[in-house]
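Each in structure tokens, the structures are laid out below.
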Structure P
Amino acid sequence: MRVVVVGVGQVGHTVLKSLADTHECTVIDIDQARLEAVSHAYDVRVTHGSGTRRETLLEAGVADADLVLACTSRDEVNLVTAMLARRLSSARTVVRATGTDYLAAWRAGDLDVDLLVSKAFETANAVARALHVPGARHVDFFAGGEVVVLGVDVPEARPPWFAGRPLHDAGLPAASRVVALVRDGNWIRATEREVVRPGDWIIVMASLPAARAWSRLVTGAEPVDDVVLFGAGRVGTAIARVLLDRGIDVRVIEPDTARARTAADLLDGARVFRATGLDPEFLHRERIGTAGAAVFAGEDDSRNLHAAVLTKIHGVGLTLTVLDDPGAAEVFEAAGVDVTIDPGDETAEKMARFTFGERTHQMAMLGEDRFEVLDITVRPRSRLAHRPVDALPGGCVGAIVRDGRVVFPRGTDVLLPGDRAIVLTEPGQVAAIERAL
């Protein structure tokens, strides 16, 4: 597929990392240094200039493109780029938007683009997923919510009782399958004889009840119905709306007077406090420690980190932070923050979905983009049809949707034509798995 990526900031770079190995990519950016960096890192063509200029798009080969991804940090630039691409080619167009302002217009059909991805909305959904299965480092839903893909850390201090036992003898939750273990940076296929060790990262596919059972088993966390949210900017407001819509009580803490007043007007049902969240007396007085979880969506990572440590001290058991700088994830995790969410990754994942064929219903990226999960239909003439699920090279089948019913297979169960196989793999194996299935 010929893909034109406009803008290689955080989102554009993440998209490119996912696509460059398997597609013919051309990158447009106004920053020459960024173009030089990606041209050294990936096998891509580069064009210096703005996607809002007809000449730049034509120079980049948009007339022959199959897909244009407008990823800059400016919503209006992305929309103009997509409109121009429509005029100059038959390419499908995907637009990255920062907030949620344009979502309603796009959903109503008033914006002529194939997909509009809101960074704030996708981040809010990522927070809601994490709260659905508390304690997991990564959570994604497939097959209409019937399959949960979760990543959980096995603690070293107090490992669960099943650590040290072979998977087939560990008495793990039913309606689930361990698909991989990540140990010392290496991916290990989770055969039934594999043994889980303290410090491992386990990737599991499960039903929602089983996913929650995994969470309780490994972390002791229970479902959350009360959240304290730090920050009422675009992302924070979007998070609050999504959580309120799902019946979760929300308390919002925002230091800026104007933002706090706007949030109070917009968020019906939320309690809004104008406060920094860094005052121990305030946290004690408002009993912030009684919240089931704390979410940090301010625009300053250092303040978010300070507030996260304080809320832990005051008794909040589960903390989630929306990162401004993805490189800060290790610092937050070292400080005891339970879940870090990278808005760029969430946005790029949704945009990259458009590069897959019609048989691929959904995809997700996890583990710092080291793994991808595909929901793909098995062709009648697939060489893997009627063969065991563990015969798939380069990937692991964690769940099958067959005749509307979800199955979590054993390694000897077979794939049938028409099955939707939910597969964990590495990015470099995606094209081969699509061809094989």
Structure Q
Amino acid sequence: MEDGSTSATLVTSLRALLTGLSPGDRLPSSRELTQRYRVGPGTVSRAIAVLAAEGAVLTRPGSGTFVAPRTRTGAGAADTVWQTVALTDRAVDTGPLTDALGPPPAGTIMLDGGYLHRSLRPTRPLSAALARAARRPDAWDRAPANGLAALRAVFAGMAGGGMTPDDVLVTAGGQSALSMAFRAIAGPGSPILVESPTYPGALAAARAAGLRPVPVPLDDDGVRPDLLAEAFAMTGARVFYCQPTYHNPTGVVLAPERRRHVVDVARAAGAFVVEDDFARYLGHGGRVPRPLAADDRDGTVVYLTSLTKPAAPSLRIGALAARGPVMERMRAVRMVDDFFVTRPLQETALELVGSPAWDRHVRALTLALRERCAELAAAVTRERPDWTVTQPPAGGLHLWIRLPPGTDDTVIAGAARRHEVAVSAGRRYFAAEPPAAFLRLGFAAANDLTELTEAARRLRHV
């Protein structure tokens, strides 16, 4: 081999050399290789680096280069079955968060999404906010564990009730906030009261924390305080998770006369209310109800909100707001989990909500969601008169559909997929047996009004 030979050629030669060696054997020294293959030292160094990157050799400074242990494949594949015993029975159930039918094929109209379609997102304001945030000299510094003070002030204002920035903890979106709150408040094996139906992500987070979800029924005015009181008395639960404003999946708003009553029931039981206010910016017009936290003076309510739903899926910025030792507990969980939320994303969120473009986006989104909701509700009523839109929502992203008696919602969801419409079977929103068959139909993830009308037309054939 001549001195001008490439390192690629040497790599091929060294691979042939390795086949005659055993794991742990030492390769010839660099000097020996330069002499044997008639190449320069630089070529040898580059070839060894390639083999090390492939995992074929291990380099030990001062000792030399050695043949790496070989990965077993085929019939001799690694036996990992022992891990089943080591992991015990603490499986994490992601079933409520995943689509049992798998990824939808191209051309499917998405009525099962939980995020805004790209056409509804404030893409340009987001990009501009990200650019401004990146230009800050401290953009890549470590963020405070609680979150940027100015951003905490924004979330404190959303919670109301005299909340201050010191009462707020910035989180990596609403799902992270749920997991953090559940693990901070209740110990493994404890019951947690939830509305029935409820958000599947909350059920998954509760079960992953080792909690036992106990359903409390809703009606058209939200959770029933009398049944909530009974559930607290029967279970001894110390936390109630709820979505009092534009509930997912039903769209129900907790009635004014019940809002204070619910907090009083929890306070009497010595329990917390985890208020998920994910839809604060998703109203369809009219006055958005005050959060439960705004009228709470005793620290009963742990308030949770997020900017993800009204902005974009990857703006993973949310917040927890609470008073008293429970906030210290949640801060401790945050420190153990991930120290802090990445600063550039916090800076971007702060730039976004502080710009005039954000107010314009929220106003435009209100009109768009109201129009889409009305369009889909009318189309479903027209094409499927045997399906019942339970209550036209005043906010949120979904319609809640009651199916005829004797219907299997999972069968309907599968049949809809075959007609290229993706819908959500209702049973995944219940912690226990559903009282009837339901579907959740989203109107925010589809492309436009025409697509919503076409989806309803396709559902006529299901």
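Read-outs throughout are calculated quantities, based only on the coordinates presented, and are distinct from any laboratory measurement. Values in this document were obtained by computation on a predicted structure and should not be read as measured data. Cβ atoms are built from the backbone, for glycine too; each structure is taken alone.
Of note:
- Sorting P, Q by distance in nm of label points 7 Å out along Cα→Cβ at positions 70 and 150 from high to low puts Q first, with the largest value.
- Which entry (P, Q) yields the derived value 2.2 for distance in nm of label points 7 Å out along Cα→Cβ at positions 142 and 326: P
- Among candidates P, Q, the computation of helix-only ellipticity at 222 nm (-39500 (n - 2.57) for each DSSP H run of 4 or more, over all residues; to 500) that gave -12000 used structure Q.
- With distance in nm of label points 7 Å out along Cα→Cβ at positions 30 and 366 derived as 3.8, matching label from P, Q: P
- In terms of percent of Cα pairs over 35 Å apart, the structure with the greatest value among P, Q is Q.
- In this comparison of P, Q, the computed figure 3.3 for distance in nm of label points 7 Å out along Cα→Cβ at positions 118 and 414 is attributed to Q.
- Structure responsible for 12, with relative contact order in percent (Cα under 8 Å, 6 or more apart) calculated and labels P, Q on offer: P
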